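**Student:** Below you'll find a set of structures to go through.
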Structure 1
Amino acid sequence: MLVLLCATAWADPGPTFTPFGRVFLRPELTENLADADWASNDAGWIFTLRTHLGVTAALPGEVDVVLDATSYGQYQLERAEGPLDPTLRLYQGYVAVRGLGRTPIDLHFGRLALDTYGTGLVIAADDFYDGFSLDGLRVRYDTDAATVDWIGLQLYADLDSAETEDWAKPVLTGVHATLRPTDALHADAAAYWVVSRPWQTVRGQTAVLTARPFGDVGPVHYSAELVWQVGAGSPLVGDGPQAQISAYAVDPRVGLTAGPARLEAAYFRASGDADPTDDALRSFNPLWQDPHGRLGNLDRFVASNVQREAIDATLALAPGAQAAALTARGYALQVVAAGDPTNGIAAPDAPADGDGIGVGGDLVLRAPVGPHLTVEVDLSTLRPGRYLAAALGDRDALFRGYIWADARF
């Protein structure tokens, strides 16, 4: 018996603790971005800092406990707004049980950051601002042929925007599956139910269905994502008829890789509401997507009531997965419905023949400096089209330039 106890103790070394952390710093200069909001001045210099510090405890029985605290702050030099790091909050705090019952099923429960599903058109991971995460659980079935997630989560809004009921503690539940029968054909499919997520003037229940075939055929890669939203909601303020929700978004893209170069053509369209005064809500709800890059790295517009055509060209500057890369992107943006302000702009005097938000471009140099540090330089600009010019009152170019450093261990 003594020998057995000693052997068991030797085989079970107890928990091991692995600390981790992150510091993300981004100084940026902007010009004319605020004009679309009719602000009196532009932001000028902005300094953004986000930090993480956490620990993973690996316990016996394939159980991990993860605690991850984060702080986020932004300082605008010309407005003297800050401080840079105002609060420390729990970003993630969860238990992960791997291989439940000797099956390919993992269980995560607690406060979680969402994974990016598909292209991030509906749900994207690690939303930079405010450290977006939700409380609940995720069950994952994961094999070489398929990954299937079931999520049941609620946002307990302690964000700055919670006071304006932008979030209202919505519930998100649903299933996302990725199937991998061959390299040439993969497929995403998902069905979500979102409860009490305000959108426009409505607090509603929305069913979200998505499908995306994607894959690689030799040097050609492709993806074609479709999202459909249906539901109903009641007014946020006062009494009124139920709004009937019906919206869509499509995001097809195709590209070619030739040696160190990669070229991609992409199209995006998210529905708008031609008559915002009736009881039909047809503007696509971006939910928890990451729009960065989808509508240009200006991050000025919301992916609703908007159409985009884009061409990207990326050149790897050295061989290997950690090589520096230079990306040039050109794009054009248009509104879908002129009277709908959901893309972040409104032009009450828009010309009848002008739906152009503008033509813009991004130039990005990303340089991994070893496994623990990445540096990126980004220059973005947009020349307003007739629609945006009607909202701005002029056609001055919008500009944003920044450099960021992301250190992790």
Structure 2
Amino acid sequence: MKDRINNTSLSQLLALVAAAFCLVVSLALVMLAATSSQHMQESQQAEYGGALANQIARRISTALETGDLLNVAASLQRFVETSSAEQVAIFDVEGKALGQAGQATGKTQQQYRAPVRIDNDTAGEVVITISTDNAQAARLRLLLSLLGLAILLSLAVYGASHQLGQRLARQLAGLAEKIKLESSEPDPAAGNELVQLRSQIDALPMDLLRTRSSSEPRDENYRATAALYLHLDSLSHYVDTLDEHSLQRYTDRLHQVVYAAAGFYGGQLQVTRQFGLVIYFNGDTNAGSGPFRAASTGWLIKAVCHQLEKTMPLSLSIAMAVGFSELGVGDASDIYPGLYMQSTLDELQAACAEAGDRILLSPAIADDVDINGRVEQRPEAWASYSALGAFAGQYQDLLERQLRLILKRLQELV
């Protein structure tokens, strides 16, 4: 049975189930209607038959009182001719027939009785016989009409369900076609559309399709990296004094400044502490070594902040220090470089606490070839750190041009 269902098309299954359910419900309603109509018809017939019996009993009571049996017989005959009763008879109190008219010929009859009273005494009983053939035929016609309507409704439901089932089957077949691994004609013996879709899904190499994070270390995570650490001094004070909207606008402005400056030298910006940002520079580019690009970015940020403070009511004070790490930033697939970097960041954070308005350079940064050849240094600014001085002529000119470009860009964003 299960194999037969699996091999039947989905549209056919849906149509048969819907039509069968509709037919069962319709037949139940037909049975309820037939039973209800039968009880109603029997009740109406009982009332009608009782009324006819009482009517003829009243008519013949006077003739029976005088003993005029001919008049009684004539009254019975006229009653049969003018009413729907097939037969009417009158009996005395002892059950002896006093008169009868008509003949009961129907296949199904129903008898109704009524007492014949003279004054307050019962003188006999009237029995009338009514054929129920016509009522039975009418009830049968109603039942057949309802059955025909139920069948037509089930056929209509079958057709509509078959159309909907075909649309659903085509969609399932299309999905199965998209995910199947081999391009071949569909096999009708493989089952209906749902079974074919299930088999195509089961055939997929799900273990290969699941995403997996690579655990192999990347080369850039193991390159020497210069880190420009920025401690947002002003922001740490404004957190408790500015409202949320003003604080967000202020933070967006800081982000624009830092992001624009880092963009000139290919820096990678990250938030690493509550009020600390780090811009990482690894490898050498046309703009110079990582330490030189970090120092240049720091100079740009400080210069832009000084210019913006002239037109802003808020301060843009940022303490900066540049450090050096033998490893890179790391990522989700290799956390070791990031863990190794933390000691460098801690050291730079401590340096920023002493930097003030200066940009401090760690000893490893100060020993860089590009730094020594292009940048003036002020040694022993704090501990073994030196302070960033002026840049050589052509590099200073380049920084000035970059400063003007950043200021112009920031004005366009206002």
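Where a number appears in this text, it was derived from the coordinates with a stated rule and is not lab data. Being a predicted model, the structure only gives us computed values, none of them experimental. Cβ atoms are built from the backbone, for glycine too; each structure is taken alone.
**Student:** Supply the structure label, taken from 1, 2, corresponding to helix-only ellipticity at 222 nm (-39500 (n - 2.57) for each DSSP H run of 4 or more, over all residues; to 500) with the calculated value -19500.
**Tutor:** Numbers: 1: -1000; 2: -19500.
The value was obtained from structure 2.
**Student:** Please compute Kirkwood radius over Cα pairs in Å for structures 1, 2 and give me the label with the greatest value.
**Tutor:** Details: 1: 23.5; 2: 32.4.
Result for Kirkwood radius over Cα pairs in Å over 1, 2: largest is 2.
**Student:** Something else: Assign the value 8.0, calculated as distance in nm of label points 7 Å out along Cα→Cβ at positions 23 and 279, to the correct structure from 1, 2. Intermediate values should be presented prior to the final figure.
**Tutor:** Details: 1: 5.7; 2: 8.0.
Answer for the origin of the read-out: 2.
**Student:** Continuing with the same structure: Of the structures labelled 1, 2, which one yields 1.1 when distance in nm of label points 7 Å out along Cα→Cβ at positions 87 and 103 is computed from its coordinates?
**Tutor:** Details: 1: 3.8; 2: 1.1.
Attributed to the structure labelled 2.
**Student:** While we're on this one: Computing distance in nm of label points 7 Å out along Cα→Cβ at positions 15 and 135 gives 4.5 for which of 1, 2?
**Tutor:** Numbers: 1: 2.1; 2: 4.5.
This figure was derived from 2.
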